[in-house]
Each structure stands twice: as structure tokens, then as C-alpha cells.
Structure 1
Amino acid sequence: MANPWETRAGRTGETAREMYERASSFFKEVSDKHPGETVLVVAHNNTIRFFLAGILGMPFSNYRRIFQDNTGINILDVDGDDILIRSLNLNAHLND
């Protein structure tokens, strides 16, 4: 919890650094292959929170300060390495 950047989840899983680097690489690849298009990406809660913490420049030890509902929707504009966060954790669909 104190240093997820270097600590392996469950001792054998990814570190926050590895997860962030994998997600960053993925978003760059998607942006390069689908410029200007809308793309739906589904990911696990921690992957989303680590990625958001990274693009916001937050210490990764604070990633739990980003709340992410199951099925919460985040809208990002991705252009290569440039990422604009339009909306976080939209969840009106959960109230139906």
C-alpha cells in the first residue's frame, strides 16, 4: 500500500509501474491505430485508477483516492502521449 509503484500485487503480480506502463502503451497504440475515432476500452478498477493517477501526476500511493464505480465511465481524449480527461466515473446508468 505504501509503495505500489515497486510492490508486486500478491507478491507475484504486476507493480503499479508495470500496470501504468502497459496501459500507457496500450492507449498510445489505440490512438495511433484509430486517430480521431471513438474507442471503448474496458479495464479493471486498479488498472483504471493507476492509469489516471499516472496521467494526473499523483503519487501512486494515493491511487485509492480516485473512486471508480464498477461500470463507471471515464471519457478521455487521447492523442499519442497527450491525454485530456473529459469526465470521470460517470455513473447515472447505475441509478436506473
Structure 2
Amino acid sequence: MPYYNFSTNDNYAEFHAEHDFQGWALGKLPFINKLNFNLVLGAHLLTTAERNPYTEYSVGLDNIGFGKYRFLRLDYVVSEINGQRDGAFIFGLKF
């Protein structure tokens, strides 16, 4: 998100939601269930009085790794502002 483009002292509204399926979705697929990955879906919205809303959707895999070392996460995020869409992969670590 371009944070400084949305800086304001006026009213704004934001929404954040993320759900980790913890193996429920991917655990039902043969061979993929053995990897023990978790599917994570997310949605984020920011709107101000003078600007169009900024939206962001993500889908990711959590619990990536081997054995007891599962501290990696990979997300694909799509953002939309003023009708322009951009996508990117985000790699994360959990400690």
C-alpha cells in the first residue's frame, strides 16, 4: 500500500480480515495433505472521504518447511486502486 498517499487527518475507514484454514482445505487433497501446509486467505480495505478505496486480497501458504522447522510463509497479494491492479509475491518468516 502506498502509505503516504493515504495519510490524512480526516475521517477514514479500514477493514482487515485473514483466515488460516489450518489444514482444513489442503488436508483434503491427496498428496498435498502430506506436505502439511495451511491455506491462508486475506482481504484488506482502506477508504477516505477524498479518495477511492484501496483494496487488497491475498492467498498464501503457511507452515512451509521440513520436519519441525516450519517457519516459512508465501503469499500472493493483489492490490487495486483507481482501477489499476498490481500483484506481487510476499515471502515471510515466523519466529
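Computed quantities for the displayed model
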{"read-out": "Relative contact order in percent (Cα under 8 Å, 6 or more apart) from the coordinates reads 24; which among 1, 2", "value": "1"}
{"read-out": "Origin of the derived value 33, 13, 11 (semi-axes √(5λ) of the Cα gyration tensor in Å; candidates 1, 2)", "value": "2"}
{"read-out": "Which entry (1, 2) yields the derived value 17.1 for mean count of other Cβ atoms within 10 Å over residues 54-61", "value": "2"}
{"read-out": "Test item: helix-only ellipticity at 222 nm (-39500 (n - 2.57) for each DSSP H run of 4 or more, over all residues; to 500) calculated as -10000, pick one of 1, 2", "value": "1"}
{"read-out": "Test item: distance in nm of label points 7 Å out along Cα→Cβ at positions 38 and 70 calculated as 2.6, pick one of 1, 2", "value": "1"}
{"read-out": "Distance in nm of label points 7 Å out along Cα→Cβ at positions 6 and 22 - structure with the largest value, from 1, 2", "value": "2"}
{"read-out": "Read-out FRET efficiency 1/(1 + (r/R0)^6) of positions 30 and 46 (r between Cβ atoms, R0 = 35 Å, to 0.05), computed value 0.95, structure in 1, 2", "value": "1"}
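Coordinate-derived values only; no laboratory data. Only a predicted model underlies this, so the values are computations on that prediction, with no experimental measurement involved. Cβ atoms are built from the backbone, for glycine too; each structure is taken alone.
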